Each structure stands twice: as C-alpha cells, then as structure tokens.
Structure 1
Amino acid sequence: MGNGGDEALLATLLQQLPDYIQPIVLSGNPQETYKRYNVESCDRKSAFPILEALKRSDYFIWGGGSLMQDATSIWSPVYYAGLMALAQQQSLETIAWAQGIGPLKRGFTEAITKQVLAGCTAISVRDRASAELLNQWGFQPLLAPDPVWTLAPKVVPGLGNLPAPRIAVNLRSHPTLTPQRLQVLIAALIQLQKATKACFLLVPFQLSQDLEIAQKIAAQLPGEHKVLQLTDPAQLRGVYEGVEMAIGMRLHSLIMAAAAQCRCWALSYDPKIDQLMADLDLPGWDLNRLPDDPVTISKAWLNLYANGESINRDRLLFLRDRALLHREMLVGAINN
C-alpha cells in the first residue's frame, strides 16, 4: 500500500525466506511489488486471484505489523483474520510472523484473533505487550524485536551532497496531529533549524499520508531542506546513516534511525510507539500531551541534539541478533 514501514517488513521477510520458497505477495499495487522485488504478486482485494494463489500455495505467512487491532478500524482485523481463516480452510500451514497484536477493544475482534492464532503452526510477535496478551490467551509466541532492525541500508543518491549537519523529520497524518499541533511543531522546527543551521530532510514514509505534511513544513522552513520521496525501504533506512538527529512519528522511522545510531525523538500516536520509547529509553511526547509552547519543544530538541546519546553498539548488536529469531522461527516452521 506504499507504506515504507510495511515495505521494509516485506523486504526483510523476503530476505528471511529459504531460497527454494517461491513467494506470492498480496499487495495493494501488484505491478509495483513485482517490479521492486521480482516476486509474483496479486491484488490483496481481489477475491478470485487470492483464492487461486492460496490453492497454489503450501504456506500462508501472516507477515509483520500491527494487523490485528481495532483502534483505527474494525475492518483491519476482519480482513486479515478472514485471509488467515481462508488459508486454514484451504489446509495451508499458517505462520504469524513478527506480529503486533492489539489493542482489541471489541469482543468480536478478540474472538476472531484467538481463533485464527489457534490454527497457526508458529507465532512470533515484536513487542512485549503483544506477547503478554497472547500469554493471557494461552499462547506461547516467540518474542523478538521488529525484523526491520536487520534491514541493510542502501545509499541514497545525492544525499551526501546536501549540507551537514542534517536532521531527519517524519510526520504523518493522524487525528492526534491536529492542525494546531502541527503548526506548533512547525514553529519549533523553525527555531531548531535557526539554532543548529542544520539541513532538514523531510521523509514521508507513505506518500499518500505524509507527503502533504512534509511539503507544508518545507514551505515554512527558513534554511536548507529537502523532501525525500523514496519508495525503496533500503534507501529509507539509508537516509538515517547520514543524519545527526531524527524526529519521528512512524514506528519504522524511529527503528531505522535508532538502527543507524542516530539520536531520536519520538512523537507518539499509538501504543506501539509508547512501547518502543520504553524499550529504548527514547525521549519524546505523546501527541495528546504535546506542549503548547514551541520554545519548550525546540529547547528539548536542541538539548537532545547537543547532549543526547544514540543507542550504544552493544545494545544495537543484541537487538539485531534477537530480531533474527523471527527468521529461525520461520525457517523452522517451513522445514518441519
């Protein structure tokens, strides 16, 4: 669907599959998926092509991300549980890989999630809250960090020609990012740029949701800046190799930045961001508690820029090694 985080999960999953597996990827843009990854793909919303793909398959991998949650829409868990149930009815081995489960506020969505997970050959999750929820339900999932910790960066052409120092910014449209809060953040970004003289890299992770905001910020910045419209997840990861600091809303913008040992500031709109902040001791704010004063925000950012520390190398290597457990689970389930 053009979401950089989901694309990064797909790229990582394809790297983790054994060479003899021939994947068929369900996609919102099958032609683009085929072109980018050189894999067969079919439309994720077309019933008959999906049925045909399942009939030709041995396994169904329920891949990565917070798919089973009803905080934003009841249709997300219904759709994904429906796909899993259909695969199980077709007698495919089903694997839940690197999942984020919840929040599930409705009894119906909780029930269908339990039902399809009960039919899985193997389950891995990417955060403690998901693992604890599944433990309460009687499941014993593998818990390991998000697989994107292992994604290798790719050089972004021309990035090295932009003036240093550089600060990367990712904001996305969301009800908690009201027009008033966005304007407060823009005012704080302007003050941060004036204080640091940094070149700002505005990094939309999903063009349909992030690009308009990035362009709005760019139009008001007084100094050097560039909007990076990248669709290759490895290049998105590569952006953070060349920046001093990152301010991010999206989960995978923060994971990629931390993986590049970049100083990070989180703006949370979702429990999964709160979980990452707690796990990595990341500074940040819940958007619902964002200070009203741009000066307060810019001072906090400037303190991180001047005095903050990135994740240390030993912890980074630990996270990468642990993230590879998703691959071991996947390969083991397939080989059995």
Structure 2
Amino acid sequence: MAHYLLFATELYALPVLRPLGAAIRAAGGDAAWFAPAAFRDHLAAHEQLLTDAEAVRKWRPDAVFAASNWVPQFFPGVKVQVFHGFSVDKRSPERGHFRIRGLFDLYCTQGPATTVPFEELARRHGHFAVAETGWPKLDPLFAPDDGTAARLRPADGRRVVLYAATVTETLSSARALLGEISMQVARGDRYWLLTLHPKTDPVLVQAYRQLAGPNAGFVEPEGLVPALRAADVLVCDTSSVVSEFVVQRKPVVTFRNRAPKAHMIDVADPAELETALHRAFAPSETLRHELAAYADLIHPWRDGHSSERVLAAARDFVAGQFGDLARKPMNLWRRLQMRARLRRFGEAPNR
C-alpha cells in the first residue's frame, strides 16, 4: 500500500489537503498528517496525525504534499507543492507565489496563470517539474452539495454576502469595514456570512463574531468552502479568497485591492460599499465576461477531481515520467531553519 504524507503548518491547510487525503484513500493508499499537535482537535477519527520526524521515517511516505511554503528536506518521499492559496499580487513575484526555495520536486499548479510562470522557472532552474492539476481545495466547490452550503443560507431566501479579509494588516479591510458591515448586518435586508483568517487580531475576530445573529453567521476558516458556495457575492480585499470565489464566476467587491482587475468592483471608501453591492447583485454583461475569463485563467478545472490529478502527477514523478532533473541546491542554512521550526510540532531537532 502506498503511503502519503499531508504536511501542514496552519489550520487553513485543512480544506486544502483533506480532499487529497480522501482521493488517496479512494485509490487504495494511506494518508497521514504531519502538523502541529493543535490539529488533533480538528481531525476526524480516521485521520492519523504524526508529530515527530521519527514517526515520519517509519511511515516512509512515497510523497509529501505540502500546503505551505516549506517542507522538511530530510523527510522521505517526493516533495509536492500544492499551495495554500492563489497568487493575488500581495508581494513581488520573486518574494511571493513564484519564489523558488529549492525545496520541492514537483509543483502542482492551479491553472494557466500559475502553470506558465512555473514552467518557465522549471526551465531556468532545472531541479523541479510542473504539472497543471487544479487545486484540491476547490474539489468540494464543484461536487454535489451535501447540504452544508444550503444550511448556511437563511430560510427566508434573503441574498447572501460573504465577507473575508486578508491577514496582512496593511492590506486588510477588517478594521476599515467593521462599522459599515455592522450597520448593514443590523439593517437585515441581506444575510451576511463572516470569516477571518485564524491569525487575525483576536480582538477584531471577536468584534465580527459578535455580529452573528438573525442577520449574520460567523464561519470558521475550515468551513470556508461551503460558505463560498452559499454566498451570492463576496466582499473582500487583497486576499486569495477573491480568486477562490471568482472561480464560481460570482461577483466580488474588493476594498482597496493592491492590484485591482477588471473582474473586481473595487472601492476605496466604506461609504461606497452599498453602491458596489448593488452593482454586484446585478452584474453587467461586461462584468460577467470578465469573471468568466479570469476564472478560466486561474482555475479552468470545474470537475471536482483536482485531487486525483495531483495524486496521479506524484505517482508519475515517482515512476520517473518527468525525466532526469538537476540536483536541488544544498540550502544548508534553510535546512537548519527547518529543523528549528519543527520544534513547534513538539519534537527535538533530528540528529
């Protein structure tokens, strides 16, 4: 039986890697998690958690799937990057989504917008391969609804707005829009779903939690995908949630987006939010076209089987079907950093 490791550093990796774990089990393989001990409270009974490097060595994974920017080089198995979000221009390419750290053997890209740059980087560096697979996190978005998304909508049929914000303080809309969203929730003509990144200031998270009631619900980060399905319109900023929502070709209102695009309705003042929402609920043909074009660019896969493609790509790599690659750089300093980071998982550094 093939063994695979799901590597996570933050809770937001759960919805990214869980569909992949299900695909592995469906294919007759076995998956285990390597994640901080805090994950134990969020895993199901059938999901095994490994918390030290010795357990990983005994597990002997054929591949390690990482929803993070790094992965321990000394773990057994092919290192596969599956990403924890879309590229949203938060940082320059060389510091952000397209930064090559010399840690991964295979990059599983989400769509042409990421495939083309990574293929160029693969030609330049020579030590990793690229396969366009789609993103496992979005598989449930295109699967038949099990009722979870429907239960998030109000029984009275009001239209639903989802609000999410990036954790990056300088780009976040959470503080600026709290007052306006509070007023709109109190008005009650629409129903709001509210969610914030788990690393957001706890005081701010509590302020949004307190808005929950007859006109709003608060959604924990691991419940984001059903919320994406349930909402008619998204209000956000410079977060990858914008792209996750747009793949459904639904309208988005952004607040001071760092790099606003034609498929967004971007506003600079909280007072402009209501007018922007009216536009979003009645999108023009031009806006619909832009939404569809961008969705196809970043994630054309709408069959709900990206996890199976990621697994197939990893198997192909193990079988040598990507050809001979150059050796990865030694990265001695980075390797020391990774060993130090593993202390947060509750283990001593590997000897």
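Since every read-out is calculated from the coordinates, none of them should be taken as a lab result. Just so we're clear, the structure is a prediction, and the values are computed from it rather than from any experiment. Cβ atoms are built from the backbone, for glycine too; each structure is taken alone.
Quick notes on this one:
- Between structures 1, 2, the calculation of distance in nm of label points 7 Å out along Cα→Cβ at positions 129 and 145 yields its largest number for 2.
- For 18.5 (mean count of other Cβ atoms within 10 Å over residues 33-40, calculated) the corresponding structure among 1, 2: 2
- For log10 I(q)/I(0) by the Debye sum over Cα atoms at q = 0.13, 0.15, 0.27 Å⁻¹, for residues 177-240 alone computed as -0.33, -0.44, -1.50, the structure of 1, 2 it came from: 2
- Structure from which -14500 was derived, helix-only ellipticity at 222 nm (-39500 (n - 2.57) for each DSSP H run of 4 or more, over all residues; to 500), options 1, 2: 1
- With FRET efficiency 1/(1 + (r/R0)^6) of positions 193 and 305 (r between Cβ atoms, R0 = 30 Å, to 0.05) derived as 0.65, matching label from 1, 2: 2
- Source structure (of 1, 2) for mean count of other Cβ atoms within 10 Å over residues 265-272, computed value 15.1: 2
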